[in-house]
Structure I
Amino acid sequence: MRKFALIALPYTWLVLLFFVPFLIVLKISLSDLALARPPYAPQLDLSAGWQGIKDFFGGLDFENFIWLTTDDLYWKAYLSSLKIAVISTLLTLMVGYPMAYGMAKAPEEWRPAMMMLVILPFSTSFLIRVYSWMGILSTEGYLNQFLLGLGLISEPLMILNTPVAVYIGIVYTYLPFMILPIYAALDKLDGSLLEAAEDLGCSRFTAFWLVTFPLSRSGMIAGCFLVFIPALGEFVIPSLLGGSETLMIGKVLYEEFFNNRDWPVASAVAVVLLLILIIPIVLFQRNQQKEREAGQ
């Protein structure tokens, strides 16, 4: 009973906050658009008895999913989101790994302060931080004023409302999710392995490449998944920093729900997005399981 109670709690959480909402969204995705509240049909009418249940299931179809394959907007949005998420993840890895490595190599008394500096941005609202980048990257923002003051540019750069601004926003926002797992992997690294590699004739760079980098792979994989998964469905950053020219599936999803009021198509878009996200989530879970088994 103790084991059952321990397992039942997380599974109850998943059923109530993931599986049940997913079934609701899936049902809406199989419905048809209707001028009603809620704006879709059919509705389950239990008062009609068995006939009501038959009519309900008879009115469900896959037309919305077929529609997604016929309209170029949706598959272009999925591909654009995948491209932006992959590039953003690689950029975050390139920026986050040196920072995590520096934290792991810093003196013990400095590490808590450095860890606090990494986590400190989370004390501020996510929306406020994104809005601050609008002021930094605009044509009259602080970045252009700084570059003009140094004489590096002769006219303001157009960064805001471009994909570059989206990459900057995603890298800045999700950088702690990359730094922390890599730092955790590097912090557990046995320093005697590097000493042994250097005693065998390896230079510092060779020892890093043959010892440190492979042993930190688990942290890099975890960080990449933690950045890629939320970046793929990101809505706020491309809307505020990318402008109308940046196409991501999160923006398409929002427009279908709130502007077009087409809940069935929007739900179909959400279901496909979730199915795409299941792949990296499953891979991430397998990687975590392998780490736990290796640690035992």
Structure II
Amino acid sequence: MNEADRQTRTHLTRLFSQHGFFPRGDLGQNFLIDLNIVRYVADQAFIGPDDVVLEVGTGTGGLTTFLAREAAAVVTVEYDENVFGLAKQMLDGLRNVTLINADALKSKNTLNPDVMAVVEEKLREDPDRKLKLVANLPYDVATPVISNLVASELPWVAMVVTIQLELAQRMAAQPKSGSNYGALTIWLQSQCQIKLLKKLGPQVFWPRPNVDSAILSIRPDRARRAAITDRAFFHELVRDVFTQRRKHLRVGLCSALKGRLDRDAIDRVLAELGIKPEVRAEQLEVETFVALSNRLHQELSPSE
């Protein structure tokens, strides 16, 4: 069977029916059935012989086979045991592919350490190896997988992912653009370059989702990342402030830093940076948030 036939709706429908199970909506199982799109995702990652590729959501292995052609190693993760069995048959014989039946996440804020151990093992095999995330991400894990990888110290150099269009628009949003611009936007844009490569309609998936999707490119920006004094503090501050996004920034900061920094200190920092206390978090540029976080961290740690 050639590659194009393996990716068709007809083939996948027959394959699932023969094995007596069907895609699970609760796991966000929507399989790409357009071979051109599958190839495009792989091509946009510009995979080379020094790359270790992490794929979350193996599915039946359609994208995996493309990734394995050029990569030093592919670590691909499938949560569903039934679908894992299908992928295992399809990927049998690909020696540079490690297929794992597991959840890619340990928790909402933590990648699965067992999966990361395999990734790190593959990276250690050659000092020139770098990590890329290339995946048709299940909708329900897209945000934590991307966010946690950015938070990690892994040497990742690119992400090319298929995700829900609405989520892609949130990640690429600009200040004052409404509800799309939030904590996730600031966290990612403070350290990455984000580009929406292509919008996808429901018809390129089986089963068809009820929403549009997008292929998103995320590249690290080392200079932006280096400008953040303490990334953990910055991440926590942004999330806490945006839980009260409709309130004035000063109110949100007082709540986020309650018991650690008093109102007078917060007012002083805002004045130093020229930030009006009555603005809302969604009105601030990413760079302004970084400067604010750095200055507040300094206020909390004066001896550093």
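From I, II, which structure was mean count of other Cβ atoms within 10 Å over residues 122-129 = 10.1 calculated on? It would help to have the intermediate numbers written out before the result.
Working: I: 10.1; II: 13.6.
Label of the source structure: I.
Work out which structure the value -12500 belongs to, where helix-only ellipticity at 222 nm (-39500 (n - 2.57) for each DSSP H run of 4 or more, over all residues; to 500) was derived from one of I, II. Numbers along the way, then the final one.
Details: I: -21500; II: -12500.
This figure was derived from II.
Figure out for me which of the structures I, II the number 17.8 belongs to, where mean count of other Cβ atoms within 10 Å over residues 74-81 was derived from the coordinates.
Details: I: 17.8; II: 22.9.
Derived from the structure labelled I.
Looking at mean count of other Cβ atoms within 10 Å over residues 130-137, point out which structure of I, II has the largest value.
Working: I: 16.2; II: 23.8.
When mean count of other Cβ atoms within 10 Å over residues 130-137 is calculated for I, II, structure II comes out on top.
0.20 is what came out when FRET efficiency 1/(1 + (r/R0)^6) of positions 98 and 226 (r between Cβ atoms, R0 = 25 Å, to 0.05) was calculated for one structure; which of I, II is it?
Values: I: 0.90; II: 0.20.
Derived from the structure labelled II.
Upon calculation of relative contact order in percent (Cα under 8 Å, 6 or more apart) from the atomic coordinates, which of the structures I, II produces 14?
On the way: I: 27; II: 14.
The structure behind it is II.
I have 0.70 for FRET efficiency 1/(1 + (r/R0)^6) of positions 258 and 282 (r between Cβ atoms, R0 = 35 Å, to 0.05), calculated from one of the structures I, II. Which structure is it? Mind showing how you got there, number by number?
Details: I: 0.70; II: 0.95.
Value 0.70 for FRET efficiency 1/(1 + (r/R0)^6) of positions 258 and 282 (r between Cβ atoms, R0 = 35 Å, to 0.05) corresponds to I out of I, II.
Out of I, II, which one gives 24 for percent of Cα pairs over 36 Å apart as computed from the coordinates?
II
Every number in this text was worked out from the coordinates using simple rules, so none of it is lab data. Just so we're clear, the structure is a prediction, and the values are computed from it rather than from any experiment. Cβ atoms are built from the backbone, for glycine too; each structure is taken alone.
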